[in-house]
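What follows is a group of structures, each given as structure tokens.
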Structure P
Amino acid sequence: MTANVQIIERDGVPEYAVIPCEEYEEIARLSEQMRDIRAYDTAMADAGGTVPHTVMQRLVNGDSPLRVWREYRELTQAALARKAGIDKTYLSQIETGRKQGSVAALAQLASALSVDVDDLIDH
């Protein structure tokens, strides 16, 4: 690429580079991709990083979001219950789908797991 570049100088200093339109369009396309990648990287950093493929696959396959995030954070049910300030039995019931979980309990669990409440709701 850019083998056919014409440099235009002003007062002996390069000021413009003239390239074929096809090459310009490719550079513009690659530049747009880089802006998209930067925006994605910024969003991921703001969100606390990326999520491993195995975690996403389990969520897509319908595993309990609460269980997936708990195991990803390497917490036992007892440890998560303590950290969230809820009863371990109640946590188990939410995780297995026997109970829906109150908004307050889900908020406490989400905070303890460093995720959004929406991440714990099975869609």
Structure Q
Amino acid sequence: MTPDLRYLAFTAMLTASLWIPYVVCQVISNGFLAPGNYVDPTPRPVPLWGKRADRALMNGVEVLGGFATMVIVARLAGKANSMTAMWAGIFFWARLIHAVVYWLAIPYVRTIVFTLGYVCIAGIFWQIIV
């Protein structure tokens, strides 16, 4: 497997796993779901770190599409190279750091690594169009 596709797989698995901290928070805060929770989907209250965990998941889902599309297009167009691999690797690590700093409410770093993720997507795009 090529490095860019490997990092796409890593990023997809990371994103697919980001629900876990939120569910752990729900169980710690509210206990396990009761039958009534399946009928009434109203979110149960959670502490701020749980809300941040939920937003980290949603943000991961929101950016995965653009990243995955660029990696796949680069591969299919024959434009994947060491630069797309580098950008894909940086994107994965930026997303991992983003999730952690989001959970921990670390200001500024979250914005920096989010922006770095966008730069990575743009970097792969640049390799495709050049």
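Quick check: 16 is what I get for relative contact order in percent (Cα under 8 Å, 6 or more apart), calculated from one of P, Q. Which structure matches? Write down the numbers at each step before the final one.
On the way: P: 16; Q: 32.
It traces back to P.
Work out FRET efficiency 1/(1 + (r/R0)^6) of positions 17 and 65 (r between Cβ atoms, R0 = 41 Å, to 0.05) for each of structures P, Q, then name the structure with the largest result.
Numbers: P: 0.20; Q: 1.00.
If we compare FRET efficiency 1/(1 + (r/R0)^6) of positions 17 and 65 (r between Cβ atoms, R0 = 41 Å, to 0.05) over P, Q, the biggest value is for Q.
If helix-only ellipticity at 222 nm (-39500 (n - 2.57) for each DSSP H run of 4 or more, over all residues; to 500) is calculated from each of P, Q, which structure is the one that comes out at -27000? Present the calculation step by step, with values, prior to reporting the outcome.
Details: P: -17500; Q: -27000.
Answer by label: Q.
Quick check on the output: 54, 31, 20 is Cα extents along the principal axes in Å, derived from one of P, Q. Which one produced it?
Values: P: 79, 29, 23; Q: 54, 31, 20.
This value belongs to structure Q.
Work out which structure the value 37, 14, 7 belongs to, where semi-axes √(5λ) of the Cα gyration tensor in Å, for residues 33-96 alone was derived from one of P, Q.
Values: P: 30, 14, 8; Q: 37, 14, 7.
Source structure for this number: Q.
Distance in nm of label points 7 Å out along Cα→Cβ at positions 41 and 57 computed as 2.7: which structure among P, Q? Let's see the in-between values first.
Values: P: 2.7; Q: 1.3.
Going label by label, the one that fits is P.
Just so you know, all these numbers are worked out from the coordinates, no wet-lab data involved. Remember, it's a predicted structure, so these values are computed and weren't measured experimentally. Cβ atoms are built from the backbone, for glycine too; each structure is taken alone.
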